[in-house]
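Structures given as structure tokens follow.
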Structure I
């Protein structure tokens, strides 16, 4: 509604994985959305249809939801800028308030940082005095940037060489722009992953419980819902209480930094063929690996953004992640805009037909 009131032309709905539960848009019932940069690969998920539509020029900006990386991850795989907003920045009400027990938020997938800022001005419940777009016009003071490479403790994610070099080259760029850049790891304990898993499974269980015919869901969806049934009210309540302590541990990084620069994705966009006809355990573990760097910021509710960082040797997009203090989307937008000015990405388009990019697999 707020987008329409601001003058946006809504052209349609895009595809997501069943229950928006996976970081790839693969569906037994509706086929698979393909990545316009590599037709045999996924554009990510859950906002995979939105990413493919924006990357191919069908729209200038798309609405996505992010419960563990579902805006940032598909943005990274398709060469877009995507920002996970601060929890409660954009209303989820009345139907989705506290979605996935506080993990999920709304935000934009966009070709440019400026477009994302306009989206936030139109949709946010609270904005800076002059607005997000106007904030981009202000001069960015030199920042202290902490570079962190390690995923949360216990994660199976292994960072690829080209993905690491994307972070390193971005760090060098930020130094050249006058920022103070130092390597310092974020404290991400194993309990961070456990907290995420509890809230995700219970949230999924709740959502499936609202459906009239849950028996029609895919096998892996039903099995994940069954796991969510093992999360008792007491377990969930403890997980919600523990968020404050986890946030305090993560936020120690900001004692000496204004922004964290870290990897967005551990490797290349997965091939669609590798994601189909897999069991529940394999699928869940692969999903957890893909969002290892993104999901911690959902647990603590703070803003984070995926920023394009060129292409790998196979021509697939690379990206880095900027992570901010609570409520500080403005700094992330300004810094991302500086990066965009230094190495523009918006006019680089996928080398395939846009209609074919959205065809079912």
Structure II
């Protein structure tokens, strides 16, 4: 039986959010070093993903060569693998990538063979220039063109015999969660790009309501990378970001400069109890259970019969803290339950209901059993 890739949501680091087109071999090596020295690797962050801007030109036979910033991709993969990590790369089904570099259009098999020969473990495949072409086609033709393009690369990856995580990046177009698994997607972006602001992160994260049934081991909804540590949000807002992504069984791909993390950022990214919720082997995505105005309760069933419960206050911080109450019988529990406050690593005791006092833009994350 073929090895299942992405049996739990992939965890690691991606170069784009912080480095964008300034990514290079030394940047990637430094990220790999930092994942190990910080303890992030041991917490589960194993993929070191090179995003756009690594590509050079094709040789006379049509095989892709990296640009001068990546003198030896196979040696880089060897360096990353020697640290107990995996290497990811980026391309597009169109002729050009988002940053205008060479895409895989018409070279899918060659590129898949190249990635396998280099030792690549993860491919992010970003719609980009193909998306522009699709806008000129009738909707049903455009849909088939897009599906065929992803199918083509999946078949090429399969042919290499190397287990490579296939990450679809086409911004949730055409309800990708319904057909992503059919084209071999291990994860698929459900939204446009995230940025380092609370409003946009919240719009993306809370906008995942209703998608839980499409996630399972090997196939995940992807609300985009983590912004934790990039400096645009307050600690409460980053905790909301991490808590929501964990409840969503979302991939956890850090997007910050790993060499300049504050202790607070590192503690947030490596919180074992939060990661355990995200990485729960049952692979069930959580969903919105209750909402009233800016207050929401999200619940994720866990493999041991317990549940992760997030109490979120989406109101502006100036409006103050708000009490959010949950009755555990409403979540399907009979009798009293044991409640643990995950972020404070504190057992709260046995109870039938709980009222959390939640700051604006903040969260109380519970594990209930």
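Bear in mind that the values in this text are calculations on the coordinates, not laboratory data. It should be emphasised that the depicted structure is a prediction, and the values quoted were computed from it without experimental measurement. Cβ atoms are built from the backbone, for glycine too; each structure is taken alone.
Here are the numbers for this structure:
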read-out: Mean count of other Cβ atoms within 10 Å over residues 76-83 - highest-scoring structure of I, II; value: I
read-out: When mean count of other Cβ atoms within 10 Å over residues 228-235 is computed for each of I, II, the largest belongs to; value: II
read-out: Which entry (I, II) yields the derived value 26 for relative contact order in percent (Cα under 8 Å, 6 or more apart); value: I
read-out: Computed 3.2 for distance in nm of label points 7 Å out along Cα→Cβ at positions 124 and 340 - originating structure among I, II; value: II
read-out: Origin of the value 28, 24, 21, where semi-axes √(5λ) of the Cα gyration tensor in Å was derived from one of I, II; value: I
read-out: Parent structure of the calculated result 4.2, given that distance in nm of label points 7 Å out along Cα→Cβ at positions 148 and 332 is the read-out and I, II the choices; value: II
read-out: At a computed -8500 (helix-only ellipticity at 222 nm (-39500 (n - 2.57) for each DSSP H run of 4 or more, over all residues; to 500)), which of I, II; value: II
read-out: Comparison of I, II - label where FRET efficiency 1/(1 + (r/R0)^6) of positions 100 and 236 (r between Cβ atoms, R0 = 35 Å, to 0.05) is highest; value: I
